[in-house]
Every structure is written in C-alpha cells, then in structure tokens.
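K.L.:
Listed next: structures, encoded as structure tokens.
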Structure I
Amino acid sequence: MLSARNYNSSEDFYFLEKLVIHSPEWRKEECEQHELAVYYNQSNMYNGIWQVWENEKHSVGLSFHVEWAPSNGKAWLGTLLIEKEHRGAGYGRSILNGLAHQLAQQGHKAFFAAAPVSQGSWLKFLAACEFEQFKSEKDSGKEYIISVRPLVLNE
C-alpha cells in the first residue's frame, strides 16, 4: 500500500536527485541533475503539488501535478519518477491511481498528461494506466501526444 506526503525541498531534494540520476530519458526531456533546483523553483509558479510516495519501508517515487493548468483549466500530470529498483513493480500505476482518486474526490472530471512522441515507453505506460490519446501538439518545435484519463469517483 502506498501513501503520499508533500515533498519537502530541504529533506527530499536528495531523493529527487537520486531519481533523476537514474532516469536518463527524463533528463533528456526535462533537465539535467545540476539544473534541478531551477526546475523545481520554476514548477512552483504553476501552484502544483509535489508528492513523495512511500510503501511501508521507504520512498519509492515522486510526482508533480497541477490541479488547474493555464492551457485548459484542468488537472495535469507534470512529472512521475520511480526509484530504479522499483520500476516495473506497479508503483507508477498505483501512484497514478492515487492521484486520479484524489482529483476525482475534489470534483475533477479529467486528468491530462503529455509525453513527447519520441518517448513511446511513456505513452505505452500512460495507456496502460487508463489514459487515452487525445491529440498531438507542437511546442517549441517538439511534438507531444496529449492524453486524458476520465475521472470517476468510486466510493
């Protein structure tokens, strides 16, 4: 069973660094390790929520999402990183399910995510987690697939 807590930049930055070091695809798309502090600070302008996800023993992943994106006024996934040794064990899916449940409880009807077309494994992962491909968009010359997950509150 996973639980989430809010990210604390002074206590959890090392964990974020560790996740990024072991995520070359993420570094290619987002930022290098030495740029993390700037990346984190820039993400805060979106009033998003960074969360650390833990199993019974220790931290296994980290997520960032916004409840209101300027692009469409909807909830968006910004980042999802899983500790290298825990990849493929269902933690990413559990985290997305947890976020979807949180957002549905708050009255959101949809949860959006974007991934570069070149990141096929990310797109397959989102599809396996109930995200449906919605459209493609170009931003700064790069093509992205926008996916959406309908949210239903299951009591």
Structure II
Amino acid sequence: MSNSDTRTCAFDSNECNGKIYKVGDKVSIPETNIELISYGMFLCTFHYNKFILNENHRLDKLLQVCSHPKHEEYKSQSKNSNKKPKKFSLEKVPKRLISILQLDENAKICSLCRKKTDSDPDYTTLEKYNIPVSKNKNDNNILKIGNHTYPLRNNILYN
C-alpha cells in the first residue's frame, strides 16, 4: 500500500478513478479509518470520498440526536416503543417552537417530537404558543372528472 513519491492511489485497485489528492495535515481523517489512511498519502477521488468525506458525513449523522426536552417521554409514549427502535428523521426546530422549547435556532428535533408538541397541553396552553399554519392548497387550477385529476395551466387554451 505504500507509494513513496509516485502520484498514484495508495489502494491501487480497479475501483480507482478521478484526480489524485494528497491527504494534507488539515484533513480530518475519520477515527474509523485512522489505521487505513495517513497524512501525506495519495488517494484517488473514489477512495478520498469513500474513506474521508463519506465516512465523516456518516459519523456526523450518527452523532445527531433530537434536542427536544421531552424526547424520551414522547418516545416511550409512542405505540411502537416496545418494538425495534426507529430512527426518526431530524429537522430544524420550527421558528414558532424555538422560544417555547427554549432551544437554539440551529437545534434539531425529530418529527415525532414536533408532532407531539402540538398536542401537548404543557406547550399548547402557553401564551407564546402559535398553532401550526397549514399550507393552503390552491385548487383553482385543478379539474376533477370522475376518478381523474387534471392540473390546468394558465398559458394554455383548452378546447
């Protein structure tokens, strides 16, 4: 695997492709690949992405957790609480809930907590609480005939 001063990928496999990069001192090598990758090593685009960029992204995703103060409570109340643990998708805290939950504007909460917050009397009875605004659906340009739905466009003349 060692290549002194030739500019070829250190892995030298048939997967190698793309530009050759030198792993510099400022590159964040993931802990899981520290024994495979070392500073000063040359990697092709494929291996650089696989062992450094993608692995760092995967590790960052694993470390993200729901910031909601009642996350564990809501999770235990869920009807699937005794089944296999589900990985909830994280999303930014809606602006209307930031002050109520006393969270940072960059914090993330799971979809379960966002939905449960809107039905939790501990939050809905607060003066600062604003109900979620539903997205208005513009049905003016939709024609329904039987079981079929047809979207109508403004710039087309229909006969």
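Here, each number is a calculation from the coordinates, and none is a lab measurement. Keep in mind that this is a model prediction, so the values were computed, not measured. Cβ atoms are built from the backbone, for glycine too; each structure is taken alone.
K.L.:
Of the structures labelled I, II, which one yields 13.4 when mean count of other Cβ atoms within 10 Å over residues 61-68 is computed from its coordinates?
P.N.:
Here the read-out was taken from II.
K.L.:
Given a value of 1, 7, 12, 11, 8, 7, 8, 9, 11, 10, 8, 5, 3, 1, 0 for P(r) over Cα pairs in 5 Å bins from 0, in percent, point me to the structure among I, II it was derived from.
P.N.:
Structure of origin is II.
K.L.:
Next question, about the same structure. One of I, II was used to calculate relative contact order in percent (Cα under 8 Å, 6 or more apart), giving 14; which?
P.N.:
Label of the originating structure: II.
K.L.:
Another question, then. Given a computed value of 3.8 for distance in nm of label points 7 Å out along Cα→Cβ at positions 45 and 141, which structure among I, II does it belong to?
P.N.:
Considering all the candidates, the number was obtained from II.
K.L.:
Continuing with this model, one more query. Given a computed value of -6000 for helix-only ellipticity at 222 nm (-39500 (n - 2.57) for each DSSP H run of 4 or more, over all residues; to 500), which structure among I, II does it belong to?
P.N.:
Going label by label, the one that fits is II.
K.L.:
Please compute distance in nm of label points 7 Å out along Cα→Cβ at positions 77 and 133 for structures I, II and give me the label with the greatest value.
P.N.:
Going through I, II one by one, distance in nm of label points 7 Å out along Cα→Cβ at positions 77 and 133 is largest in II.
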